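Heads up, there are several structures right after this.
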Structure I
Amino acid sequence: MNDEFKTSADTVCISEKVLDTTEELPLERDIVLPDYFPDVFRVLRCTVSPSADTQTVSGDKLTYGVRAVIRVLYLTEGSRRINCIEQETVLTRTAELSGDCPDPEVYTDLSCRGVTCRVKGSRRMDVRATVCAAVKVCCRKEKEILTSGSGCGIQLRRQTVTCPVKRLTASKRVTVIQQTALPDGKPPVGTVLRTGCTVTRSEQRIVAGKLAVKGDAELEVLYSCVDKAGEDTVQTLRFDLPFSQIIDMEGVDDSFDVTARVTPAGCTLIAGSGSENTAEWEAALNVFCTAEKQGTVTGVTDVFSTEYECTAESTVTVNAGRQESVSVTAAAEHTLSAPDGTVGSIYDCCGECTRPAVRKEEGKYLFTGSAELSVLGEGSEGGIFCVSGVCVYEAALNVPDGCTVSDARAEVTGCSYYLGEGGSIKVRAEIRISCVQSAGGEVDLISAVKLDRSAPAVRSGNCAVRLCRCGSDEDIWDIAKRFRTSVEALTEDNELTGGSDSPNGRLILIQNP
């Protein structure tokens, strides 16, 4: 018997989750109108737009900030001009991680619910809302896995998997500014009432050891103005803004699979000064990049010894196979009604959606969530109204066998409407749901083995040969482990082929050593 116990190991790269939570951040803001703003007569719409601001990991704590832009649209008595008071606030929160994270990857998904605006007199408003922050922190680590061993009757069940052997990350806040002339016939920008930014296309490639990210963002602005007849009105501007950025990612080359997630962090429009009919667009984008190098490793998934008590002391969970970003579209529809039963014109149609819930049914993943749709318009008698409603959205994604889906998020990419009878307005929002699809699922590989030499294996010595009828869910490894013998001995004694194949309920001869 060889009592010299030896093992060898290899290294894999894993992304270990140290925080995965959804927190509610209460927002309360008392807004006092500046002297140059008119009095409040009626509030039309109040919105809160959250975006990721700062994030710092120190030891086992994450401190992050959320920038929330509050916009209140209101009318003053005796006027049809829509006014907008905009204020900004930063909400901070500290969360405890499950361990130290020297090289963190922080993901945030923000939404807002329960927005209310209460008027206190003609110069004050009280805004309240709840910002929902879905926060996940992963820590990139290199872990050793057991690849082979010998001595003390050690038996190893090995599996070859394709998994990340190196992982790089980088993030950057990008600001893109461009000045344009207003389209012919568009009045000069007065007061900005709403802004929106949607990333319509993004791509990335490696250039000279750096990552080049480029794409297009669609910017949208709703603003109040005065038309040629001197009447107060509302106009919409849309602009396609290209972006291109070089991201430093030390060590990246063509052997890595690279993905870049680009999310809007804010959009502003500033009217040109003087008589120039121009506008300056500014979009802030958060770019988060990951690069993974895949490799093939042969690890150990189970272990026992024919001579001593032996167990797996620790394991490492790796993502087998490749990961890729996939998306699916959904639609949310809701019918709204104008307050006086008539519609003269529609100024604006927009929507917001919540983060989707994910469940798996019959081999496919189902995504469900809610969307709030809103319409700003004018009745046939000239009264300005804003109506909104909440509806559900759902979508399905078919995935190959063995694949899993994670990190689902949703965004409204466009809204449309058509008018019905009796002042009805049917609103439709197009929603894009993005997620990460993993091709091979997760595999637990053993990283350390505990062998107890003081506890010899116990075998029945009453017979020299035993017969075992295999169960339908047993293979040769299971039988060898149960009777403390080797797969090789069972295969040779029973003239089996393919040592890990199921013997399909046949009788197996087992010899005591």
Structure II
Amino acid sequence: MNHNLFVALRAAFPHDLTATAVETDNGLHYSWQDLERASAMLANLLSDLDLPPRSRVAVQVEKSVEAMLLYLATLRAGHVFLPLNTAYQSAEVAYFVGNAEPAVVVCTGKNFGWVSKIAFQAGTRHVFTLNDDRTGSLLERAAHHSDQHTPAHCGPDDLAAILYTSGTTGRSKGAMLTHDNLFSNARMLKDYWGWVPGDVLIHALPIFHVHGLFVALHGALLNGSPMLWHAKFDPKRVIADMARASVFMGVPTLYVRMLAEPTLTRAAVARMRLFIAGSAPLLIETFKDWQTRTGHTILERYGMSETAMLTSNPYAADARYGGQSERRGATVGFPLPGVSLRVQDDAGHTLGVDEVGGIQVKGPNVFKAYWRMPEKTAEEFTADGFFKTGDVGAVDARGYVRIVGRSKDLIISGGYNVYPAEVESFINEMPGVAESALVGVPHPDFGEVGVAVVIAKPGTHVAPDAVVAALKASLANFKVPKQCFVVAELPRNTMGKVQKNLLRDQYKALFVPA
């Protein structure tokens, strides 16, 4: 049996290959036949390069349908896809290329000069360009190849992709994901999220990340569903497309931006079936505002580069949890079918209901190892095979998982554990506050203390001293930040996550001289 993920995705294409598979935001239409033929031509190009088996194909390009086709072609040819964030600069790209040693690098034409220099110095033999306007040397070369291609034979544990973690602490790690990791997760989500014939996906996410590349793309392809493709997120255009779509996946920032649009009404989303949020915490205020404004309840879920999706609020009644079907704000739902999840303390004891500790998981979707980091791999897995996610959370009496924060974000002040998410939830409920972040900084007496960084809602004023005073009335003193700052914006990565490492660096000398 061929376990090549492309084979499973291709088998789900509809019978009518002339139907539209992808419609772009600039009016281009790609049929299912176009996806079949173009991915075959690109796969034949890769095969013609006489690459070693399971070669890495590193890709740093802007979002386009052709970039998606390159991903499918890489799978089809039996090689390993290595997507790189478009925000990465030369030092970061040099690390990834040096570490992964790709046989092929694909970049935008404007970056060819510096990217090719890095690649050739690292021993990469082939560097192509691909632009978001359907130009570049990759397509020029592929145009001369056959549009017929037999997918390479892959075993279930053969490597399909490497996703590098963000590297906010230490060196970035390459999570090695197999064909079976990705297919098992996609197949399970197809059922759990109730994909049905006739579904149409609005794809407005980047495709260098697990959310857009795997969760959204695999979901649509495995259901044979057409996609309305947005290269860049424009809230007005996305809302307009909801009149002919049924599924939307986004990060919390996208929901906030759509809520600011007067065109977001119940009538505008009447055809929609499902709104999914992930990749960053969804504020309870956003959750409630969306519910009130649209009549839809956002389904929040939880996943990682190393695991794809792990938990989800239910789409429909979940028989494993007494038929519960409520999508609960401030939670990420239940462990998905096939996923084992537990919460443990630092001593390795499994904790009970509502007890906060480290989240550990096991399942067919969990990656096998970090690329060329056997010591780090061994460190991140328990003796009985559970992956230590690095996230801190708890499971309530009904089975819902709640994420408190990252273990690296934990603040230990005077010997007491302070979980930023708990303090942030209080701050975010205060009048005039749009969002907050709590970080730990060095302190001569307590070792570490919290510093709150707050964004005010437009047209409002938030006094830092008032924030601290209000917290003192609600929380134990060791949880109260020693200082509060009101800023215009929080630093974020491309998926909308607040980069707390940058905030820690910014405020680290507040109490202890640098």
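Descriptive notes on the structure:
- Entry that produces 31.1, 108 once Rg and Dmax of the Cα atoms in Å is calculated, selected from I, II: I
- Each of I, II could give distance in nm of label points 7 Å out along Cα→Cβ at positions 158 and 190, but the derived value 2.0 comes from II.
- Read-out Rg/Rh (Cα atoms, Kirkwood Rh), for residues 150-261 alone, computed value 1.02, structure in I, II: II
- Winner on relative contact order in percent (Cα under 8 Å, 6 or more apart) once structures I, II are ranked, highest first: I
- Structure responsible for -8000, with helix-only ellipticity at 222 nm (-39500 (n - 2.57) for each DSSP H run of 4 or more, over all residues; to 500) calculated and labels I, II on offer: II
- Between structures I, II, the calculation of mean count of other Cβ atoms within 10 Å over residues 238-245 yields its largest number for II.
Each reported figure results from applying straightforward, stated rules to the coordinates on display, with no laboratory input. Nothing here was measured: the structure is a model prediction, and the numbers come from that model. Cβ atoms are built from the backbone, for glycine too; each structure is taken alone.
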